[in-house]
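Okay, got some structures for you below.
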Structure P
Amino acid sequence: MTFLYPLGLLGLIGIPILIIIYIIKSKYTEQLVASTYLWTLSEKFLKRKNPISRMTGLISLILQLLAVLFISLAIAHPIVTIPNAANEYCFVLDGTGSMNMVSEEGKTRFEMGKEKISELVGDAVDGSRFSLVYYGDGTRVVFEGETDKEKVLVLLDEIEPSHCETDTAEAISEAQKYFNESPSILTYLVTDTAYAAHGNVEVINVAGKEKNAAINSIIPVLSAGRLNVSGNAISYLADATFTVKLYVDDAAEANAVETVEVKAGESTPFELACQCKSYKSIKVVLESDDSLALDNEVIVYNVKSGDDSYKILAVSPNPFFIRSALSATGYSNIDVMLPDEYTGQSGYGLYIFDSYDPSELPRDGAVWIINPSASVDNSGFSVQGDVTLEDPSTVTMSKDSSSVVRKLTAGVGGKDIYITRFVKCGLYRKFTPLFTYQGNPVVFTGTNTYGNREVVFAFSLQDSNLPVLVDFIALVKNFMEYSFPEVIEKSSYYCGDELSVNVIANCDSIRVDSPGGKISYLDTAGAISDYTLTEVGTYTVTVTVSDNPRVFKIYSELPESERLPQASAEDFSLTGTAEPGGFDGTYDSLLIVFICLAVIFAADWAVYCYEKYQLR
């Protein structure tokens, strides 16, 4: 036995003090007094009825001594060591979307999983160590090597399930690290996925016989004043008949209704139609009393601006190639002027400076700079010199797999692009090179100091064969979509997807409100800002441009793999051989001390009451 606070044993000094007080306290002196026969008879009767009256003082002393003893022990906090009784535990908790299914008991699978872990923690010997690996919207270690049970239960209670799909492999890899350090560790996987074999891991499957139905693949088509919405309905475990309803722009009553008969496990198509000239949102609802409501509704938002008129200013001594390429890609709203005619005009969405260096970049639109000869303030790059090649040489297209590079080089081969001269540029802002020559960027994109999108050709179009290639038309088309982007290109996503928000000219801020009320502000320094969707429901994206907020909405669905009531996965195992083991545990006996102390006080009070009764 050990004591948490050994100084508490100093309270035992009270024992000899009590004994001394008992010894030296005043004694009552018996005196003979005159009495009658009745008084004598009464005294004899009392002595016969209360034989222990003479011992009450001694009993009270003993109880008081015991009280001092147990109070001292309570202050010292005794802890009993139990050899080789404690263990190390590693819990792997599934927090993916399917764990939101509600069981027949009215609890979600995630809640049931946490209860299983709480029971194991409660039954473990004090002194055991606990670690928890959670996987849902990613994998993370919630706590590690924690011995305080109360803290473990508090941290466990704070965890919430996600709506995402996450592979178990990363979480098992974390558990493998603990197993490598301690082969005697007890590992538990709490999940709703079935595994036939799971070496060195005990799987606690919280899946029941829950039923689920869902809708997916919603596609709206608006044509000639009529809206047609197609989709699929599925019932995973049993045949069913469902009612599917269509609501346009938050209508109070359904605009269209259809009854769908679904075979178990089969995706059944349906179609809803109504008269409609335009819409802001379309909601399709599957009426089903099942265990997972997250997949019974889908909303499609219209995020397109509908603005096809882009005003372009081209400043060039020879605008033939630029005008031809823009016209070939469908952009004809172009103003062209010679360099000596440009005086800092404004009001355009795109400014193209070809073989001309403006004294100052415009602040109200995207910029293309072709063949710069000198550095321009706030452009994000500097001109370091002119390089003339002896022979026409090919440029190298970037192999970067980022979304920006893939969008800007879509439809471009790039193998036969030759240049005879280029301008060597130094980049002091973050730019994305698309084409390089011997490591020097010759076509690159990014944003200038004003936050506007910028495209740079570090060579003259006349010094390249690019204008006569099909690649030039594809590049110009991609650059136009880059320069005049839709803020959000689509409205339908799955949890776990990346939402890409295009940072448009003069963008002050981008705010994202999640369905659960979480507020995030995205980085506006680059051309595209990404945000990971982790919740089912409607996200609100507010883009503020020149103090003018523009609001967009997108909808994130539950991944289809997380809609299965009974899922299975490949077998797995923790590599290595489990070894028996354990370490000293503890038993906190403070509760017993308090119980004994309460009994002593009750007994002492009873003796005191007895003495008082005898003195009446």
Structure Q
Amino acid sequence: MKNHIIERMNKLRNAMKSNGIDAYYIPSDDFHGSEFVSEYFKNREYFSGFTGSAGTLIVLQDEAVLYTDGRYFLQAEEELNGTGIELYKMGEQGVPSIKEYLAIKLSDKSVIGFDGRCVNTSFVLELKKYFDKKDIEILINGKYDLANEIRGNDISLPSKEAFVLEEKYSGISSLVKMDKVREEMLKKKCNVFVLTSLDDICWLLNIRGNDIEYSPLVLSYMIITDNEAYFYCGTESKDDIKLKNIYNYLKNQRVVIKPYDMFYEDIDIILGKMDNARVIADSDKINYRVYEKISKYEIVDVINPTTNLKAIKNDIEIINEKNAHIKDGVAFAKFLYWFDKQKKNGFDKANLSEIDIAKKLYEERAKMEGFIEESFEAIVAYGKNGAIVHYSANESSNTVLDNKSFVLIDTGGHYLEGSTDITRTISCGELTDEEKRCYTLVLKGHLALSKAVFLEGTTGANLDILARKPLWEEGLNYNHGTGHGVGYLMNVHEGPNNIRYRLGCRKNISKEIVPGMITSNEPGIYLAGKFGIRLENLILCKDKCKNLFGNFYEFENLTLVPFDLEAIDMNLLDEKEKEILNDYHREVYEKISGYLEEEEREFLKGITKEI
């Protein structure tokens, strides 16, 4: 039994009882809805023991449940075992939604409590609308920060140095970006834009930071009017550690710097002084405390203008991203050369573990000029661990490789030239017919999507079938999206572009894929207790041709890392697929080989040979 989790839950339930709360809601978010969060905000992990990056804990007096998605089902089952917390698998048949669960469990006049600074506005508004249609009255209150009170959180909010991303990397000045944002505000007849999502803020101001591991962002808020830009960060002092490297730069960009803690107070002050304030605020991005502050004004609830603008990379960003992927490809090629030597010597003799693999790949990336950090926690999963989609090795789970089956390696890097995200599944030795067949089916789907040609207006939901078709024809599937947007030296997952057959909800619906967007291409297959396979490249959408039928687009591979020829059942590839694979491997060799030592170059030539 995990007694520390049970003890914490008992303390939480006592606090709920003292405050008249019947259900307490703990999401994974920070004040900004970030994908990755600092230690200060890891309340869901503290009370549940579940360490995945996505999940929601709901605590009642007599039970508790944790909701998470298909990436984390196996991981959550293991980590929740013995805690008394039940796993609810989101999207699975027979599993109620969060609002349905609350409606089933709560009676009239029940109170749902949470910290409104950490809960998404759209969720709360949907919850209220749902209960308004019910015969029972449920009270929703976002003023309770019970989790941090119980933790006695002595962890401070992160306060690390920020830096300016020079225009040779960003491609466009912050002043130009601000003009573009104000043009979008004018189109919506708005005179205020409340911006709280960190990637949008850092993109707009051309700054980056170190407040969140794996996301080089700066804890901050912004209020943008038709003639002013207010930036809330640190203490506002030019000597503040967060601001000292960006203070003068921001002043030159005509940005007013104010203390982070003044943001909520300033909403009332700034908007209160305006005649007929009309506010752009994305309810999918702002927290409920912000919404409560601006709800007295007219709100235009649309996708943040910054989100759409930053998704389409400019020409300089695209050039830089290609250079970042060459560096990443060189690092990976050197790693593969090392890995092959370990395999030939026998993994059992080297006692090589998953953590060792992750460290070696990190070391090779860290040698590259302009490397900053990994773009997410490395996923290195050997054998059956590969079936856990977002598995991360720790001291207890760390597995030593053997000369059979696969190791799945999903890693990425942040460089000044951009961000990378790549998955390769590599044979460690002898493979079964099932392993080779599954690898080849995943590869077929990956190759099909990489060569897609599609008409303007096509969405990610339209394209998803190309990657799943070989698997679906065999009655197989993978329980995650096929692709996500990727930020430029910020979040490795960003919207609005994605590739998935489910349409999504609210404004997070499948979007049109347009030139300049960078998206992942990552089909997979996961067989519990056996193995997992995922093959991922980043792909750039670009123009193909224009004719009387309209504008046609295509993808260009950015990732430059070979696929494992030893894992392919060649009988399952047709001639066209072999041609696509040969062309890709030829490109990898041409762009990477010049940066390698002679022995490494010969090795790369062998693993990219024509089939």
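Hey, Cα Rg over 2.2 N^0.38 Å derived from one of P, Q reads 0.98; which structure? Working through the options, I get structure Q.
Taking distance in nm of label points 7 Å out along Cα→Cβ at positions 370 and 554 as the criterion, the highest value among P, Q goes to P.
The maximum of distance in nm of label points 7 Å out along Cα→Cβ at positions 362 and 466 over structures P, Q, that is, the highest value, falls on Q.
One of P, Q was used to compute helix-only ellipticity at 222 nm (-39500 (n - 2.57) for each DSSP H run of 4 or more, over all residues; to 500), and the result was -7000. Which label is that? Only one of P, Q returns -7000 for helix-only ellipticity at 222 nm (-39500 (n - 2.57) for each DSSP H run of 4 or more, over all residues; to 500), namely P. Taking 0.35 as the value of FRET efficiency 1/(1 + (r/R0)^6) of positions 234 and 394 (r between Cβ atoms, R0 = 30 Å, to 0.05) derived from one of the structures shown (P, Q), identify that structure. The value was obtained from structure Q. Calculating mean projected area of the Cα convex hull in nm², for residues 58-121 alone for structures P, Q picks out P as the one with the greatest value. Where does the value 18.9 come from, among P, Q, when mean count of other Cβ atoms within 10 Å over residues 106-113 is the thing being computed? Source structure for this number: P. Looking at structures P, Q, which one was mean count of other Cβ atoms within 10 Å over residues 114-121 calculated from, given that it came out as 16.9? The correct label is P. Ranked by relative contact order in percent (Cα under 8 Å, 6 or more apart), structures P, Q are topped by P, which has the highest value.
We did not get these values from a lab; they are worked out from the coordinates using the rules stated. It should be emphasised that the depicted structure is a prediction, and the values quoted were computed from it without experimental measurement. Cβ atoms are built from the backbone, for glycine too; each structure is taken alone.
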